[in-house]
1. Looking at mean count of other Cβ atoms within 10 Å over residues 19-26, point out which structure of I, II has the largest value.
2. If distance in nm of label points 7 Å out along Cα→Cβ at positions 11 and 99 comes out at 2.0 when worked out from the coordinates, which of I, II was used?
3. To test your reading of the models, identify which of I, II gives -14500 for helix-only ellipticity at 222 nm (-39500 (n - 2.57) for each DSSP H run of 4 or more, over all residues; to 500) when calculated.
Structure I
Amino acid sequence: MILIVFKYLTPRGFRGLTFYPFVFLKHREDKDNLVFLNHEKIHIRQQLELLILPFYVWYFIEYIFRLMQYKDRKKAYYNISFEREAYSNEKDLNYIQKRTFWSFQKYIN
């Protein structure tokens, strides 16, 4: 994971953006935020499991589906399976070590 502080690559309303192997941070202080970094590490693992490009295709398709389902951009984002897994486990700093392959599937509803 390579951390880069560059606020112009981070979409408005977000603190970071993960694009394997890079994590673009809006704020320098997030380099020391272990919970935030763990969230991004979970995304790195998800991207590797899906061989990177398919991750983004799936993410985008699921976002569109959730947007049609909830008709709310924020609610759609928080209900993407990848985000649900990352937010549910970001405080468990050992999650990556015990996480099983394709664990995000448990968060598809």
Structure II
Amino acid sequence: MRGDEERVVAAFCAWLEQHGWTVQREVGFIDVSAQRGDERIYAEVKGRTSEPGLDVDTMFGQLLRRMTDATARYAVVVPEGRALTAVLRVPASVLERLGIDVYAVTDDGAVSRVG
């Protein structure tokens, strides 16, 4: 599991860049910050861990504390599998109300927006 967060971050950053975003990593305690024109996205990322439920809950707490830009989109990015299942415990209506997008990364690095 060591290094899996780095893998997920790298895949997500590459995906953003392929879609025209300018990406910065680890800016102001946020894992990924990206801009495309007037659009901004801030993302918290978790890799595979031994406690995905607890780690996903921690990730949401970290993201909520950093939601200071009312015009930006926010995202959580996790590997497919147990971490994604843990993320999806949060009702879609809550994620939508908070402006949080969910992205999943496959083992081969493919990224998709969930929901």
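No value in this document is a laboratory result; all are computed from the given coordinates. Just so we're clear, the structure is a prediction, and the values are computed from it rather than from any experiment. Cβ atoms are built from the backbone, for glycine too; each structure is taken alone.
1. Result for mean count of other Cβ atoms within 10 Å over residues 19-26 over I, II: largest is I.
2. Numbers: I: 2.0; II: 2.8.
For distance in nm of label points 7 Å out along Cα→Cβ at positions 11 and 99, the value 2.0 is produced by structure I.
3. Only structure I yields this read-out.
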